[in-house]
Structure 1
Amino acid sequence: MQVTPASLAGLDAYCLLIACVVLRPIAWVSTVDEQGRANLAPFSFFAGVSSSPPTVMISVGRSRGQRKDTAANLLATREAVVHIAPRRLAREMVLTSVDAPPEFDEFEFAKLAKSPSVDVRPPRVADAPVAMECVLDRHLEVGDGPSDVLLLRVVRYHLADDVLDADGRPDPVRLDATGRLGGDSYCATNDVFAIPRPPRAGA
């Protein structure tokens, strides 16, 4: 089977891409608008892009041609908190994807407690095992939508002690992070295997 993107309708092109690009980590992003109203939403077009300084990327599609609250808030306030959602909070994470107006509080809708951040204004999900306070580094518009691609620089990590390994880093099995597959399917980081990397060629 061969497919050209130009032969697919928009939804079909989206569904094929997300079924191919797996496993996708989920950025569970809290922001506030200029009035201080909190927003919380998940995005699976998410990746780390630099370690110095630590920088992550989220891509936020448009809704009916308009920027989603997360992108609009980030462009207005330049601050966010990116959480990693464990499987035990997967249902609440999906609830926060609800299509709702700016004044709607997804924290309350999903019955999630808020915790104050230290360096940024958006609140944290109190029960999330990993939360990264971030500031906006740069913004790009990509594609026909266009999508808002936002590069976020991490300024503070919050890490739950019970998911850390002996080196103080999140253990993938303890973290049990939720990942996105195609359609309504998800996975978690509870099936882990190791393969050593080869030595440097010519060494």
Structure 2
Amino acid sequence: MLLTDTLPRNSIQHGDCIALMQALPARSVDFILTDPPYLVRYQSRDGRRIANDDNAAWLGPASHEMFRVLKDDSLCVSFYGWTQTDRFMSAWRAAGFRIVGHIVFRKRYASRARFVSYTHESAYVLAKGRPVLPDHPPADVIDFPYSGNRLHPTQKPVSALTPLIEAFCPEGGLVLDPFCGSGSTLAAARHVGRDFIGMELDDAYHRIAADRLAA
């Protein structure tokens, strides 16, 4: 039996993603799409916070595990906090990733305003090895409908994630989200016929994601 035959496909695991990824075989997932803490001590308008958003101790170890479990010549897409770009880039490069693209998610609303109004989110496309070019590359500017953040304070809209999974994960492939929150990546993977593994540290959001995918 292949090691990949024993993977917990279509599951949402509860716990620290570094330890959970360490239990996965090397080179066992086809694509990673994730929205980690931005390292900005974020607090939503209703007072909700994100676990480990106040420290970067996890960033390097998690990046190394993501690189290890990703198959050779495959891709990872990771959201990031723009004020902490240098820390994210340093961790990704130290893990072995190569930056091959950047995506802007265009909002029709401002999530905040200071010197400028914040009307977009961003993600980098990271390569392990030399992935083949997709048949239908997604645009590097993608519309980002408002999710309402009902399930999670930084809930991503499923419709913005599905084109990435379709382009970067082969049919029948396995998508990993080690910071799955309310499960938007997992819902997007299921919507386009891919298997998934989600990991979430926070007990409340793990339950929310599990209920969402069970519905």
Read-out helix-only ellipticity at 222 nm (-39500 (n - 2.57) for each DSSP H run of 4 or more, over all residues; to 500), computed value -8000, structure in 1, 2: 2
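For Rg/Rh (Cα atoms, Kirkwood Rh), for residues 94-141 alone, find whichever of 1, 2 sits highest and give me its label. If you can, show how the numbers build up before the last one.
Values: 1: 1.00; 2: 1.12.
Between 1, 2, the highest calculated value is found for 2.
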Per distance in nm of label points 7 Å out along Cα→Cβ at positions 22 and 46, the highest-valued of structures 1, 2: 2
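For Rg/Rh (Cα atoms, Kirkwood Rh), for residues 54-157 alone, which of the structures 1, 2 scores highest? Numbers along the way, then the final one.
Values: 1: 0.95; 2: 0.99.
Top value of Rg/Rh (Cα atoms, Kirkwood Rh), for residues 54-157 alone, among 1, 2, belongs to structure 2.
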With Kirkwood radius over Cα pairs in Å derived as 17.3, matching label from 1, 2: 2
Which of 1, 2 yields 23 [relative contact order in percent (Cα under 8 Å, 6 or more apart), calculated]: 1
Comparison of 1, 2 by mean count of other Cβ atoms within 10 Å over residues 30-37 - largest value held by: 2
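Only the coordinates and a few stated rules stand behind these numbers; no lab work does. Quick caveat: nothing in here was measured; it's all calculated off a predicted structure. Cβ atoms are built from the backbone, for glycine too; each structure is taken alone.
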